[in-house]
Structure P
Amino acid sequence: MIDFQQALRVFDNRPWVAHLYVTEQCNLDCHYCNEYDNSIPHPAVADLKKWMDHIRALGVARIGFQGGEPLKHPEIAELVRYAKSIGFCKVSMSTNGFLLTHELLAELERAGLDKLQISVDRMTPIASTRKSMRSILHKLDWFKDSKVRLQVSGVLFKETLDEMGQVIDTCLDRGIPVHARVIHDDLVHGRALRDNDSSAALLRFIQQQEQLKRSGEKIHTSWNLFEYEKKMLRGEPMEWTCVAGYKYFFVSSRGKFWLCSQVRTERDLLDITREDLLGYNKKKSCQAGCGVYCTAEASLAVNHPLRYAGRELAGMLRSHIARSNGEGAPRRIRDFAGA
């Protein structure tokens, strides 16, 4: 749920969310990822706090800790605590979960972490992605009595289609919000990671998640983003303006200002002003087919807030009517033909 401070960001001209790379080191090596570099040392806590101070001074309401693998930073709980102390209304973190311990989760909870997103691509590991559900399954129960909200996410591509349904089913069986979203291309190294031959299967999988959400399951994707992904996979034109660098931006582990995870600059964060952010409120040459969904969704909300809200309300109403009439999708993705 969006609180008042966040709701204002949809209508004012101040930034909404920032993601801060607390390290670029990672314990895994997923073939599609360009967000890790084990040769770069962890940034100093003092630098990270200085960058958080500036991010907050720019008006950002929410901060997310990224990597690499953020749990590799030895002072990660202190970083969470500091973020909450300077007024960020929500502090979240994305992790592969391999380094999470029961004790560390308790530390993060005491520090004030609001949400932990664990990325899981398959039930079993393969060469291209070792982020498997079997590796972290026992950890899901730790969240039953924790104030930290758990969410599971998956990267959807040709090599995860065969087991992603099981990942989603496993989470839904435990009442855990989950989603799987289509892989984005690697713009940093110019790698096209989407397989056009898989577009039809990927589209069916998105539609299956949509039907599960309509039947009342905890699929953590908005109706607006479902529509966006379906149009993207069909190659249909979309009219929108990317707000990366304006409402939503990233900061590297060396304090560089990035518009998003794929569009990077060498500008020092501490040199960035509100006026600089306002200058990025424009269409981007890379926005067609963009798969950086956090910025795409923020853009949809900011571009047309009433249309965005209307689609969400309409989706919820259709879901309510379908459930009232005993309609809707089969309970699990494994029940779908062609999953």
Structure Q
Amino acid sequence: MSEDSARGVGVGLLGYGAIGRDHAASIVATSGLRLAAVCDLSAERREAAARDWKVRTHVAQDAMLDDPEVGLVVVGTPPAAHANPVLAALAAGKDVVCEKPFALSVDEADRMLDSAASHGRLLTVFQSRRWDPDYLAMRDVVRSGRIGDPFYMESFIGGYDHPCDFWHSHEPISGGTIYDWGSHYFDWILQLFPARVETVAAQAHKRVWHDVTNDDQVRVDLLFATGAQASFLQSGIAAARKPKWYLLGTAGAVVGDWADAPVPADLPAQVTVFTPRGQEILTLPARAEHAFYRNLADHLAWGEPLAVTADEARRNVAVMEAATRSIKHGGAQMKVEI
């Protein structure tokens, strides 16, 4: 980076919707980074960015990529439109943060990875829920060996609710229901089960919400090379919720129960460890605010290892793409190219 380290790396946001505002707040709060520019097609959103952060704005992507004050670009475009902006930013000599899902196909992911390597630029993916306190508590229990070797997991999110906004509910834009919360859940699952994924099988239902194109419910089953199994269920037609996580190990189990709230996904689950000796409700760690960007800034300044690598995000994409193929083939088991 050419920026003076005292000023911090200049960051340009490509897209200033709701998630763009969240990115801006984290960047401004992180020493070593500074918000340098915002690009958005909407005049209203550009005006909001200028008002919120006193930052210059661009209407055209190329104009922001030509901005010498921008060394790092955050791509916050819709999921179906990640690859081209990422490739353009890398070709312009910028480091890149891509929103999740990283891509809708392995081919797209590989094109971005190859471009980052050929241009010698950083590429990472905003897997922000790696720092959720309930997930960290579960992960730490697994890593401690307290429940032995994990071999079986069920995970769930949903309720009986109409799907949310266009980006998440229109399949040509979102990639489908699997790419919505699956972007987080498969990231969690693959961190807990690092073995090779052998096969993926998935089923979907379209029964109630016919005004949107995403499926109402999807279930994905993973089989690992070790014989371990994991499943993910997302449902917009679940009048009764299953636990967020149900994880079995050879010496115990971990269960994450949803918070009793109108929108439980916004709150950490209650995490309980079960062993033959009894059970314990865990005290969750405090949330590390802006942790993704703190790690990124320290990587750029001091070479701290990236918490989220693009290769890891590619693995998530490979599973989601295989699950999508499985649905189209009646739930058939699919091999995963990882």
Original post:
If distance in nm of label points 7 Å out along Cα→Cβ at positions 15 and 215 is computed to be 2.3, which of P, Q is the source?
Top reply: Q
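Among P, Q, considering only distance in nm of label points 7 Å out along Cα→Cβ at positions 223 and 247, which has the greatest calculated value?
Checked P, Q; max of distance in nm of label points 7 Å out along Cα→Cβ at positions 223 and 247 sits with Q.
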Original post:
Given structures P, Q, which gives the highest value for Cα Rg over 2.2 N^0.38 Å, for residues 151-270 alone?
Top reply: P
Original post:
Suppose you compute mean projected area of the Cα convex hull in nm² for every structure in P, Q: which one lands on 16.3?
Top reply: P
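Just so you know, all these numbers are worked out from the coordinates, no wet-lab data involved. All values reported here derive from a predicted model rather than from experimental measurement. Cβ atoms are built from the backbone, for glycine too; each structure is taken alone.
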